[in-house]
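Please find the structures below.
Read-outs throughout are calculated quantities, based only on the coordinates presented, and are distinct from any laboratory measurement. Only a predicted model underlies this, so the values are computations on that prediction, with no experimental measurement involved. Cβ atoms are built from the backbone, for glycine too; each structure is taken alone.
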Structure 1
Amino acid sequence: MNLPDPRAHYTQDARLRAAELSRLRKGGRIYIAVKLASFILGLFGFSRYLSLRPSLAIALLAGFAAVFSAAAILHERLIRRTAAEKRLLQVDEEELRALDGEFLPFGSAGEEFSDAAHPYSSDLDLFGLHSLYHFLGRMATGPGRQALAQALLRPLTGPDIREAQGAVRELAGKPDFRRRIRAAALQAGSEGSPLDSFVPQTAPKEFLLGKPLLPVLLIALPAGTLAALAAVAWGLPIAPFAALVLVQVVINKITTNRVESLCGDAARHHRALSIYAEIIAAVEQEAFEAPRLRCLRDRFLDGGLPASRSVRRLSSLLGWMNARSSGVWHALLNVTILWDLQGTYRLELWNRRCAKKIPGWLEALGDVESLAALANCSFNHPAWIFPEIRLDGFALKAAALGHPLIPEAERVANDYARAGSGSVDVLTGPNMAGKSTFLRTIGVNAVLAFAGGPVCAAALEISPFGLITSMKSSDSLDKRMSLFYAELVRLKMILDEIREGRPAFFLIDEMLRGTNAQDRHKGSLALMRQLLKAGATGIVATHDLDLTALAAENRHVANHHFDSRVEGDNLAFDFKIKPGVCASFNALVLMKKMGLDV
């Protein structure tokens with residue numbers, strides 16, 4: 001698929017949006033002028049001819065009032081269009097900033113999904129500021145944020161990865177569709193209310209349905225009350241009207257708790273629900289080819305009304321219930337036409353028809369948004385590729401593999417191949433030479449690959465495997481866990497995974513840092529031999545050169561290294577992985593540079 005240059009695309013679209021905004025603003029000034037002129041002329045004509053020709057005065061007032069009303073309606077539509085264009089322009093401007101390496105506040109940075117007990121989440125910095133989640137995130141809704149987090153935390157199986165890749169590829173070629181969803185997210189943010197706040201409120205036990213006389217009551221009692229009010233206006237006694245109002249007061253008093261439990265605060269969020277409907281409608285209206293996307297779209301169109309129309313209906317009903325916050329007006333409506341019960345009855349009808357479908361709608365919406373976030377990454381980085389997923393045996397072979405979060409101008413890519421399972425690479429090198437970054441480079445790209453996304457590489461052949469890391473273990477006061485014990489917990493997790501017989505690939509950075517040098521050396525050798533005996537596959541980065549001697553006694557061990565060189569008073573690094581054992585270390589040089597007498 002030939003995609004346009006992302007910077008040129010966003011720049012061109014931003015220019016078009018800016019030109020359209022300029023045109024709309026000119027139209028807005030015209031409408032303001034028309035409203036002002038019609039208001040002034042209407043008042044002037046009415047006052048000028050009221051005493052001379054009353055009929056003409058009334059006709060002029062009515063005519064200019066009609067002009068004012070028409071201009072006001074058209075101006076309101078134009079204001080909404082202007083706001084929509086502003087949001088689309090903002091999307092383009094934010095994406096241009098993202099291309100320059102900025103981590104933008106597209107939404108949550110995902111701190112709530114961080115889990116220190118996860119096999120690799122914390123070590124690979126998947127969540128939090130400047131994390132992979134923050135880098136990818138363009139989600140508009142809570143389900144979208146949840147779906148992307150799950151895509152990073154729970155790798156797909158082989159066939160599912162390929163299916164997801166097809167969906168991401170197709171969405172990468174639909175920048176307008178993705179922009180429409182993102183613009184809705186900006187609109188939702190301006191509402192200041194959670195989009196999914198209504199979800200727990202949509203399946204209550206039925207209170208009004210199933211009572212045969214209730215529909216009659218909801219029609220007859222308000223009709224009788226209004227008729228009695230009209231009779232009062234004609235001079236008839238007020239007693240019937242007062243009696244009917246009293247009946248409604250009693251009914252409202254009896255049912256107020258039920259009404260409150262049904263809608264609660266959700267009524268305030270009816271506008272946010274209309275944004276949900278807008279996003280769902282965008283999915284329903286899009287023509288998809290990828291099976292995964294067509295399946296997700298069909299979940300919104302499965303029988304009855306399209307999901308977007310149902311959600312709009314719910315938004316309207318909650319808007320109806322939102323009148324409860326209007327004070328006196330709500331009280332008057334409630335004692336004349338049973339306002340709350342009218343809305344409650346219709347909400348229960350909606351619940352009966354649609355509540356069971358909501359989880360499926362939200363799950364589908366979240367999946368679409370998650371795939372769109374990965375597609376946005378593919379579009380913004382056209383040099384990245386979709387990996388080849390191998391389903392037979394173990395595979396990990398990369399060309400020009402780089403860390404996705406390092407800016408392209410600073411990124412150093414490496415080739416790496418692990419031929420078959422049951423082998424361990426020992427990675428040595430001085431401080432700051434790139435060992436830890438290399439481990440994270442492999443891990444983060446594997447996470448992207450298993451989610452169906454693009455990877456930062458010229459080529460990558462990979463098979464689905466369980467990724468496990470031990471890189472940033474720390475002590476924990478709240479769990480009374482020492483650093484050494486925390487490391488042992490992670491290492492045991494690796495051994496348990498391997499003993500279960502599941503395909504696994506481990507990344508270990510400096511084993512057993514939390515103990516003394518002698519115990520660390522003995523323990524590391526013992527653990528390496530245990531890993532090899534279990535048929536483990538992975539990489540161990542270490543400063544302990546004695547571990548490299550294992551290559552001489554076991555053909556399943558290979559040595560690689562990063563190195564540095566001293567140029568004058570400075571250290572220089574090329575960050576390139578090389579075969580063999582590192583022969584240069586820089587700890588003393590770094591200490592001298594810090595002014596320490598060594």
Structure 2
Amino acid sequence: MKDFYLPTGNEYVALPTIRSRDASIEQINVLHMGMNGLLAFSSGSSPFLKPRITVDGQELALDGRLDWDREEDWLPKFSFKDENLELVGLYFCPVGERGFVLSMKVTNLSPWTLACGLAVDLSWDQLLHSINVTKPLRGDKFLVSKTWEDMPALEFRCPAPLVSLAPYPPDLSSRFHFKMDDQTMNLTERETLMEEGKTLVLQWAQNRGVKAGETWSCYFYFGLGQDEIGAFASARELQRTGGETLRSSTVNWLSDRRRQSQVPEVEGMMNLNAFFNRFYATGVTLDTEETVCLTSRSPRYYVSGAYWDRDSLLWSFPSILSLDPPWAKKVLEYAFTRQAKNFGVHSRYLSGAVLEPGFELDELCAPVIALKNYIEQTGEPGFLMRPEVLAGLEKFENELSLWKHPKADLYQTWLLPSDDPWPQRIVTYDNVLVWRALLDLGFLYRKRRETVKARKFETLALRVKKDILKRCIAKGDRGSRFAWSVDLDGKDSPIFYDDPPGSLLLLPHFGFCKRTFPVWIRTRDWIYSKENKYSFKGYPFEEVGSGHAPHPWVLSAVNSLLAGEKERALKFLKHAKMDHGLACESVDENTGEPATGEAFATCAGFLAYGLWHILGKKNNHR
């Protein structure tokens with residue numbers, strides 16, 4: 001079987017690269033506000049963490065021999081079995097804890113006692129930093145061989161401590177062994193500065209005779225902190241709580257949030273992508289303990305570690321709101337504080353500062369739409385009384401007015417929902433979002449009991465809808481349909497196109513028109529037809545792409561779900577491999593394998609939301 005990754009994580013730590021072939025982890029990362037992105041412990045070409053098992057002194061080869069499953073659709077579990085023993089391992093990151101645990105369990109299937117050893121190797125030679133691209137940081141790497149107890153920690157300083165990781169054994173009988181480039185280290189000082197270009201290997205093992213028919217369980221703990229003391233304390237807290245207790249609490253947390261589907265074949269996909277979105281599109285920074293949003297915490301996604309309004313609030317947020325409303329509130333708090341000053345700007349750092357300039361109309365509308373959905377679902381009008389929320393709404397109003405076309409009640413954009421520039425500034429989908437956001441703004445001001453303002457925005461919304469219907473519908477070969485974009489100066493003809501990150505298929509979903517509206521029906525039919533060169537009609541994976549990624553998009557399958565094309569969407573989703581069940585940007589039209597954008601966490605949220613919204617068993621949701 002082809003090697004693949006099985007990511008897991010919690011708010012504080014992500015394990016994005018657990019390898020299927022040997023259960024090793026290539027890197028682990030944390031969010032860091034001071035560094036405005038992701039920080040990852042890594043060992044270059046070799047894995048950062050490798051589990052091992054020995055039997056009667058001989059290491060058992062696991063490479064390529066493991067079977068995989070997930071507990072509660074999120075916790076990666078590997079297993080191996082031969083005539084003498086069975087090994088079961090589980091990675092889990094307890095919710096709310098600064099760390100993770102590796103559980104390994106051996107069952108003796110033979111008629112005699114086996115001398116078993118369960119071990120972990122940590123190999124470290126670099127700290128990586130990711131904001132869209134990944135690069136090594138320059139600084140000092142220390143092995144602290146004694147923290148408050150006779151326990152080690154890895155610490156990176158530049159020059160002050162930046163991040164640290166500490167392992168803690170199942171019990172105090174464990175002994176750690178240290179090597180530098182395969183040379184055993186005899187440590188005499190409390191800490192040792194690692195030489196540049198050399199790899200530190202930290203090894204420790206638990207050994208025990210396992211009798212015939214007996215099962216032996218072992219937990220390895222890993223804590224994180226800003227320095228050695230914080231990391232050690234996190235690891236020790238995990239060990240004191242105990243692996244079984246931590247595992248049970250983690251499983252219970254996930255089980256309480258798992259949801260059922262009317263279509264059992266996609267239930268696992270729905271939950272896996274919901275959890276991936278929850279823990280990879282949001283997280284908590286190690287240094288400031290702030291809840292933040294981002295495209296993905298996996299460096300495998302090509303623009304990881306940064307923030308987009310659209311990704312976080314149009315795609316990710318609906319899934320989080322249905323899964324975990326208190327966490328959705330934290331997401332909105334972050335959006336309306338850190339990110340509010342630059343609503344509508346292409347992409348930003350975690351701090352809210354501009355990363356990539358360029359105005360996007362869909363991104364400007366996203367915070368208002370998300371806020372309205374939150375208030376409507378939770379019935380919490382008090383959130384609207386916060387000064388920062390009011391300031392964010394006023395920011396939307398003021399910024400929107402700057403982009404109004406002088407000849408019509410329509411609004412201009414610089415970049416498309418795919419983040420690409422476009423020759424025409426009036427984009428139909430974007431103006432439908434403006435209409436939606438203005439109506440939602442009216443709803444919000446009515447909740448604030450500001451009736452005059454509410455009427456103002458409701459009137460503006462009616463004007464926008466009127467001009468969309470008047471100016472954004474053009475004649476095609478088979479009758480009038482929505483144009484993708486228009487030139488109100490009359491110099492260029494309307495352009496027929498569609499963009500999966502912001503599709504015209506979603507107009508009924510946003511309430512702009514009914515699915516029976518003839519203009520929309522003709523638009524839908526054109527999008528799916530061979531007249532659209534990105535439709536991939538007739539291919540095994542028959543969904544829509546775009547110029548940004550000329551392959552079928554996973555977002556397109558969600559768009560189809562929300563547009564009433566359930567069977568079309570399910571045909572795609574049941575068979576597309578995607579990123580081993582996780583959403584990617586696009587798939588190969590012939591194989592369903594990932595074509596672009598693996599580990600796309602905010603897309604995973606939209607996928608989970610679409611499946612839940614259309615196919616979920618609502619009465620079973622807790």
Structure 3
Amino acid sequence: MLTSLPALSANVMEIIQMADVLVSRGDRTGAISLYRQWLRQPSPNGQYLAFFSLGVLLAFEDSLAEAECLFRQVIHLEPEFFLAHFNLGLLLERQHRIEEAITQWRDALAMPAIHDPRHREQEVLLATNAGRLLETLRDYQGAEAALTRSLRLNIEQSQVIYHWVHLRQKQCKWPTFDGLGRSLDGTLRASASALAMLSETDDPAEQLAAALHFTEQNIQLKPRRVPAHHRYRHERIRIGYLSSNFCMHAVSFLTVELFETHDRSRFEVYGFCFSAPDHSPHMQRVMQAFDHYHPVGHLTDDQIADFIQAKEIDILFDLQGLTSGARPHVVAMGAAPIQIAYLGFPGPSGLPYVDYVIADPFIFPEELKPYFTEKPLYLKTLFQVSDSKRFPSSSKTRADFGVPEDQFLFCAFNNNFKITPEVFETWMRILRRTPDTLLWLLLDNEWAEDNLRQAARVHGISPERLIFANRVSPPDYLARFSVADVFLDTFPYNAGTTATDALWSGLPILTYSGRTYVSRMAGSLLHSAGLDDFITDSLSRYEERAVQLANHPELLRQARLSLQRQRQSGELFDTRRFTRELESALSGLIRNT
């Protein structure tokens with residue numbers, strides 16, 4: 001450690017250089033002492049720089065209260081030193097003071113000096129991070145505005161574009177790629193996230209390109225930890241499920257009975273969870289469904305991969321893919337000899353060492369194979385599992401949900417980001433041709449509601465014909481389907497879990513099946529249920545069929561009877577049948593390894 005006497009006569013830049021040398025040698029404590037000694041002098045020149053550097057070191061040491069005081073002193077001495085504003089915001093965020101962090105960054109962004117070209121990088125940092133936190137608070141409009149500011153300063157930010165595009169989708173702001181000027185549409189489209197592109201295109205080549213772009217930008221290719229041909233030869237095949245969605249989430253709503261139903265004489269079932277615990281009865285059920293449940297959210301990606309490898313997992317299911325909260329680096333290390341994508345991301349992931357995707361002949365036709373990095377692992381009947389133990393609230397009526405009793409009721413309960421202007425225009429044509437009908441939509445956020453109502457007005461439809469449903473408890477959510485007349489699916493991002501829920505509740509779905517995996521999900525379910533006449537192959541046919549059903553509601557009765565039979569004895573909701581088919585396919589993979 002350096003002594004104090006040489007330091008006292010040094011200027012601030014020399015002190016910073018000396019401290020950097022100490023840090024490079026692993027002596028952070030020595031660097032902190034050096035700054036403290038130098039700052040004991042009365043008001044040395046460049047004091048704010050030393051305060052700032054000391055604050056950074058103390059933040060690394062988790063001395064957050066003192067670091068916060070130092071950053072505030074820097075801002076008092078040099079209000080236009082924007083890195084101090086930025087670091088203070090990060091420090092507040094670490095302490096879960098999210099609103100304070102946003103305020104700190106917004107105040108800095110409101111200062112006239114931030115527009116000086118010398119501060120451009122700091123302005124980008126402040127705007128990007130303000131947008132990031134605003135998105136977590138579901139202030140989608142504020143988040144989009146902040147990220148728009150960041151992108152106008154620097155368009156070369158793929159991660160920012162990912163979020164900006166999805167924010168506009170969530171708000172139903174159309175055209176999606178037009179918010180920064182039409183000259184940039186191509187740039188934005190080429191940089192959009194793989195998740196966003198599931199809603200934007202039915203071109204499988206574009207979806208694959210988006211996934212590969214993500215991989216190239218974010219995944220460092222490394223040798224596979226466990227070779228694809230490796231066999232552990234356990235007495236029972238060890239299956240691992242990896243997800244952050246073992247809480248109250250659509251994926252675990254579908255899969256919980258699968259976990260429970262695996263044949264324990266042949267399979268040993270592991271759950272690797274990085275969910276935030278929600279303490280719900282559903283999450284408790286999921287946890288109890290595994291033979292071995294391991295919370296791994298506190299571990300790094302490398303540590304999770306090490307842990308999975310140490311457990312000698314034969315087959316690892318990635319239930320997350322490239323969705324929000326994913327840890328794609330884990331599967332990209334190849335911690336198991338067979339890795340399978342399932343449910344979480346219904347498209348090509350582009351991730352290294354993800355070998356298969358669960359499929360059926362309808363959802364994954366032969367012509368789709370060149371556009372997936374995963375091979376299809378075909379199940380005979382149906383790609384999607386479901387939970388036969390769920391039950392809706394009993395004896396619910398339309399009045400309970402605040403919708404009229406005497407009008408034909410279309411519903412479209414997919415997430416708002418799946419709605420495209422083309423599909424919405426089709427819905428408006430359907431309403432125009434069926435004057436005594438209503439459209440019941442999911443209320444996801446206030447901006448989407450406003451934009452959809454305005455779009456209806458533009459199409460000549462009274463906004464009052466759009467009804468928005470709040471999120472409710474799972475039993476009420478299921479019961480809500482039963483009071484509608486027909487479900488209008490979205491395209492190209494079909495309903496997945498929502499389609500299963502609707503059909504389980506006895507509500508027929510009208511869908512458009514296209515060229516991509518994600519655009520064939522609802523069609524796969526309907527085909528399995530023997531309801532192929534509810535599958536269309538164009539928006540024009542979709543429109544005609546919807547109008548026909550509204551004008552002849554008796555056509556829906558037979559479909560409802562068919563769905564009732566499916567619940568009682570059909571293949572669509574037979575989880576045990578699904579599990580045996582899946583296990584047979586998995587056993588085949590092990591035999592052929």
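See the values below:
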| item | result |
| --- | --- |
| Origin of the derived value 3.6 (distance in nm of label points 7 Å out along Cα→Cβ at positions 180 and 284; candidates 1, 2, 3) | 2 |
| Entry that produces 0.45 once FRET efficiency 1/(1 + (r/R0)^6) of positions 12 and 300 (r between Cβ atoms, R0 = 35 Å, to 0.05) is calculated, selected from 1, 2, 3 | 3 |
| Entry that produces -15000 once helix-only ellipticity at 222 nm (-39500 (n - 2.57) for each DSSP H run of 4 or more, over all residues; to 500) is calculated, selected from 1, 2, 3 | 3 |
